[in-house]
Structure I
Amino acid sequence: MIYKFQDLWKRSNITFKVGFIILFIHILIAITGPFWAPYHYAAINVGEPLTGMSWKYPFGVDALGRDIFSRVIHGSWMVISLSILGTSIGLLVGAFTGLFSAYAGGWIDETIQRINEGFISIPFLILGLLIILAAGPDLSGEPLLMSLAVAIVYAPRISRIARSAALEVITKDFVIAARLRGESAISIIRREILPNTYGTLLVEFSVRAGFAPILIGSFGYLGFGIRPPFPEWGSIINDNRMLVYMSPITVIGPAVALSSLVVSLNLFTEGLARLLRTAKREL
């Protein structure tokens, strides 16, 4: 396994390497951060409010005396896990519906595509907010709801990509042979079509995962994110936006954390896509 990774690293481009390194740092902080963060995320009066940046408080202190750096560290695992979970659910649903739609064809394909087009016609953020509002106040702010909102937003778009990839495969001889053998649709999709479309689906997953933190952060910024006092990055920015002139670092700090995560995911996915294209040409 180590040798395979070393070979992959040598063949990879600079975009992949930079994205991987920054993303690895984010994941490492998310896993270990709660153990070494200077303060608990809900601890108040740990410092003088609005004292600005210092060695002790790198991201400053908010109006309640909470250490913003500690809050950003504690919130990192939630942002990353919700992004990955939501994108994973969206991939599973979107890939299955897209591959099945392409294989089934006819009115089934038309029905699924019209439903997808209806969801896609609604902008990302608006659709996500509608899902959260439809869940009601009792579920609003639940982490799982955030992931489901991301999944429902992404699933129709992933479904269309999966369908396009599958349409190039279903006319191949090995798929036709499987049909003539009398194999079921699920078996053909799982054993014949999916293995020949996983590269496209992997890239699509990576691209969507790169934008998921922005969507989750937007929920938090608009007041529809994780319930306080848990420090989701978007909600931290929203809580301190009125203080941007008095203590700008309280907004800049979490904004830099969010943007660096998004940039790293996009660099990683772009580099991964290049690697897969190169591998495909070599085959």
Structure II
Amino acid sequence: MQRSSEILQAGTGNQTVKLFAGLNRSRAVREKNGAFALEGSRLVLDALQTGVKLRAVLLTEKAKAQHYAALRDATPDMKMLLISDQQAKEIADTETAQGVFAVAEMLPERDLMPQAGGRAMLLHCLQDPSNLGAILRTAEALGTDGLYLYQCCDLYNPKVIRGSMGAIFRAPIRRIKDTEAFFAHCRSAGVPVCAAVVDRDAVLLGQYDFSRGGVVLIGNEGNGLPREVSDRCDVKLTIPMSPASNSLNAAMAAGLFLWEMAKT
């Protein structure tokens, strides 16, 4: 028989409150502890329903009245900490916090690589957490066989997590350290590698056939893909745009490529 979750008073100097604040604001703290911060009832419940392991849940008095029952049902053995409104204000990363917070363990790294016929995307040196979160959300919505991150911003940045709307818990994500090995694997698996570029001589998106699958590379927000990377790709693709426009937001560009791959 499962027991009900317990509510414990956190107190002003509780170490869990301090840990949450550190996780919310520092990549170094997240990496040191192998944990990240979650804020908001929807994200916390999404994490629980996806099997993410939580180390602690923190609630304000108001949030307890609104969300305690749902959280208790989702995690009956979890001890929850009651925190003050002032503590919630100090640790929150949003201006209109619900008063629901959690310390979660980082997700296990996936053993995931592109396979023949699969459709995937590699994000190369993306640095804007909002862009990464939006791409995760779009990738889950449209479907992908893999989303690979190379030297991108921190996957567990609070803006990434919020922007993904829970997709971070479900999408097939893998961080890679070696693009040479990645390209070699794609070649051996027969997976075409496509560079997303701004180039009038590139193949227009919509005219390329993704029926054999493919991996699309999306570059850094400011500089795009390095020339030495795009030159190693099998084909260069570009999104047709008005002559007055010279680029698209990285998340929007990724969404268009994901949409085109999903259509085939």
Structure III
Amino acid sequence: MTEFKPVESWLTDMDGVLVHEEQAIPGAADFIKALQSAGRPFLVLTNNSIFTPRDLRARLLVSGIDVPESAIWTSALATAQFLDLQRPHGSAYAIGEAGLTTALHAVGYILTPRDPDYVVLGETRNLSFEAITTGIRLIEGGARFIATNPDPTGPSSFGPIPATGSIAALMTKATGVDPYFVGKPNPLMMRSALNQIEAHSESTVMVGDRMDTDIISGLEAGLRTVLVLTGSTQAGQIDRFPYRPTRVVDSIADLVHLVGEFSPETIAPAPAD
């Protein structure tokens, strides 16, 4: 039987776990306060590359959730870190918004349409046909294709909207080149997050609302996982997947009382029915 180490640090998705359309999910603010009170290292993760951590902190504050800027990790930051490790002080043509361009500048990347090392695609609400065309031509000319995340759609108050994965599919169709996706479900994002808080996978829990991104990436990175039923994946869909989360709870509110406990049994598989 698998022996679990006590839980010392936490990773949690943002949309569907802490907030829904900028409205706090009940228990989310209490969960963050409990982590801070207990002195537990934690990061809030998001595949959204539109906003900088400072922007996201401000948006969460409006919802009543107080998360330090340093405790927010985006797919844009993970992508910039990955590129910095691959080709330090390289160049990129970025299709995206401030969250992506700021992260790339922070690691010393030059943003240019002239023979860049990479074409980097991120989330954008201001889609430019000209920018996509330029990216396609640069990829055909030899630039490597990177995308912040594979999500085909994103949430909005009016329903789903096309996201990075959809635009990447368009560019792949035009070039025949598949991008390398850095964000969830790539466990690379989880490992980069663990490095940020100097945490170990065996003593860290990932909380998410999607089986196909949060749970699989946490599992592949060696973390225990908790699925909350306040977002994308519903209870009746779990058995469709060939893998399972460590635990399933109704919402983040069900985890507040577990934050201060060191017992490994706090996040262990529930007994089989």
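Nothing in this text is a laboratory measurement; each read-out follows from the coordinates by a stated rule. Keep in mind the model is a prediction, meaning the values are calculated, not measured.
Among I, II, III, considering only volume of the Cα convex hull per residue in Å³, for residues 119-198 alone, which has the greatest calculated value?
Of structures I, II, III, the maximum of volume of the Cα convex hull per residue in Å³, for residues 119-198 alone occurs in I.
Hey, helix-only ellipticity at 222 nm (-39500 (n - 2.57) for each DSSP H run of 4 or more, over all residues; to 500) derived from one of I, II, III reads -24000; which structure?
So the calculation was done on I.
Name the one structure among I, II, III that semi-axes √(5λ) of the Cα gyration tensor in Å of 41, 23, 13 was derived from.
Going label by label, the one that fits is I.
Quick check for you: by relative contact order in percent (Cα under 8 Å, 6 or more apart), which of I, II, III is greatest?
Once relative contact order in percent (Cα under 8 Å, 6 or more apart) is worked out for each structure, I has the highest.
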